[in-house]
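K.L.:
What follows are several structures.
Values quoted throughout were computed directly from the atomic coordinates according to the rules given, and no laboratory measurement underlies them. The shown structure was predicted, so the numbers you read here are calculated from the model rather than taken from an experiment. Cβ atoms are built from the backbone, for glycine too; each structure is taken alone.
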Structure I
Amino acid sequence: MRVHVERRGQGPALVFVHGMGVSSASWKAQMDALEAHFTVVAWDLLGHGRSPVPSDEGLYSRDGALEDLDDVIASLGDSLGENALGENALGENAEKPVLVGHSLGGYLSLAYAATRPDRIRGLVVLATGPGFRDPEKREGWNARSRRNAHRFGVEPQVAGLNLQHDSLVMDRLAQIDLPTLALSGTADDASYSRSAQYLARKMPNARSLEIEGGEHLMHEGSHASEIAKVIGDFVLAL
């Protein structure tokens with residue numbers, strides 16, 4: 001595969017998807033806490049961390065990132081069974097991972113669930129939203145993403161991962177019947193709490209949880225242990 005992947009532990013699989021401008025290291029605290037009971041996998045999006053940084057801007061897109069995620073999930077079959085993307089002898093969901101995504105990674109996780117619901121068994125999204133149905137709002141988001149790429153410490157072409165060209169996730173929320181937990185923090189921008197509540201209303205099997213004092217990168221800071229416990233409890237209850 002074309003992206004860098006970290007994997008350790010054993011047991012039910014969790015695949016972590018980081019946000020713009022960080023890397024798989026963003027999930028270190030959760031991986032350290034959960035590897036005793038789960039197979040924990042984190043990967044670097046193209047243009048981030050230890051993944052390549054190609055100059056071709058056409059290689060950076062939501063759909064390209066979802067194809068990379070296909071490869072990451074398929075690689076779980078090496079240790080979790082013949083086909084981590086589908087059914088197996090241990091039962092329909094035994095080898096399917098739970099996706100855990102933050103910000104951009106949360107949006108990508110929702111997009112994965114919207115387009116490949118049979119390949120995963122649940123979702124945890126942190127500080128994220130489902131995108132925009134209004135084309136003008138999407139274009140405003142895209143313009144800001146292009147303009148602010150340098151603030152995230154990534155090359156300009158990498159902003160393509162953050163661009164939205166349709167309302168795919170918004171349009172399919174009601175069809176995503178996977179167990180979903182949407183986390184937000186009270187110290188983050190209030191739009192993320194509204195987004196978490198929106199997901200809980202629109203998705204048939206979703207709920208929201210607000211973390212008191214949690215900031216946008218709450219899984220990296222003082223709330224790291226709390227977030228790890230919330231994720232572990234959620235997955236064990238599936």
Structure II
Amino acid sequence: MPGPKAGVIVFPGTNCDSDTYHAIKQVMGIDVDYIWYEKKTLKQYQLIVVPGGFSYGDYLRAGALARFSPVMDALRAYSENNGLVLGICNGFQILLEASMLPGSMQKNKTLKFICRDVHVRVERNNMPFTMLYKKGDVLRIPIAHAEGNYYAPEQTLKTLEGNDQVVFRYVDEKGRVSEDANPNGSVYGIAGLCNAGGNILAMMPHPERASDKLLGSEDGRKLFLSIKKALK
């Protein structure tokens with residue numbers, strides 16, 4: 001019986017597809033395909049990743065054009081059938097633009113592109129993406145974005161918090177929430193969130209860039225291994 005298979009969606013301008021492919025192939029040890037943005041069915045996959053990068057050059061807004069790609073209808077149908085979806089950085093932005101998650105992204109509070117390591121705290125570990133972490137674990141993972149300032153209306157934020165949909169939050173190295181520890185101004189320090197069903201996770205930090213000691217941190221490794229365990 002064949003094992004689980006993952007797919008990494010590639011849009012024009014995507015530039016983190018190879019990094020993500022490597023993490024899935026080498027860390028998770030499962031079969032993986034690149035999926036071109038024109039593909040119209042995803043039924044053969046058990047995990048779909050929408051990776052980072054500047055899809056369509058981030059024209060208009062980050063993710064604003066990618067949401068109209070043919071593959072997005074297939075991704076929506078796939079997720080509604082409880083398929084696992086991971087959106088990383090630009091993938092987060094695309095999922096928001098496609099209304100697969102609530103809220104929107106604004107420009108960073110500094111109005112500058114930020115590329116550095118940050119600390120995030122695991123807020124939820126009872127889901128396929130985080131089951132190997134402990135709640136409260138503090139991870140060091142890189143970010144690289146200009147539009148990572150998450151925003152949602154207050155009532156939406158209350159719903160997200162009430163439903164335990166905030167999965168990662170920006171903190172300092174000791175796990176404390178503060179304005180200084182929040183690199184982009186994201187409301188409530190939100191660095192990653194999931195849908196109500198818990199089968200879609202979107203995060204701004206790049207776990208694939210923290211999945212091997214050679215990269216300076218292995219703190220993102222357990223995310224991929226959690227998914228592998230869930231798929232088994």
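K.L.:
Can you tell which of I, II yields -10000 when helix-only ellipticity at 222 nm (-39500 (n - 2.57) for each DSSP H run of 4 or more, over all residues; to 500) is derived from it? Show your work: numbers first, answer last.
P.N.:
Working: I: -10000; II: -5500.
That value comes from structure I.
K.L.:
The value 2.4 for distance in nm of label points 7 Å out along Cα→Cβ at positions 170 and 210 was derived from one model only; which of I, II is it?
P.N.:
Numbers: I: 2.4; II: 1.4.
It traces back to I.
K.L.:
Matching task: 4.8 is the computed value of distance in nm of label points 7 Å out along Cα→Cβ at positions 10 and 194. Pick the structure from I, II. Walk me through the intermediate numbers first.
P.N.:
Values: I: 4.8; II: 3.0.
It traces back to I.
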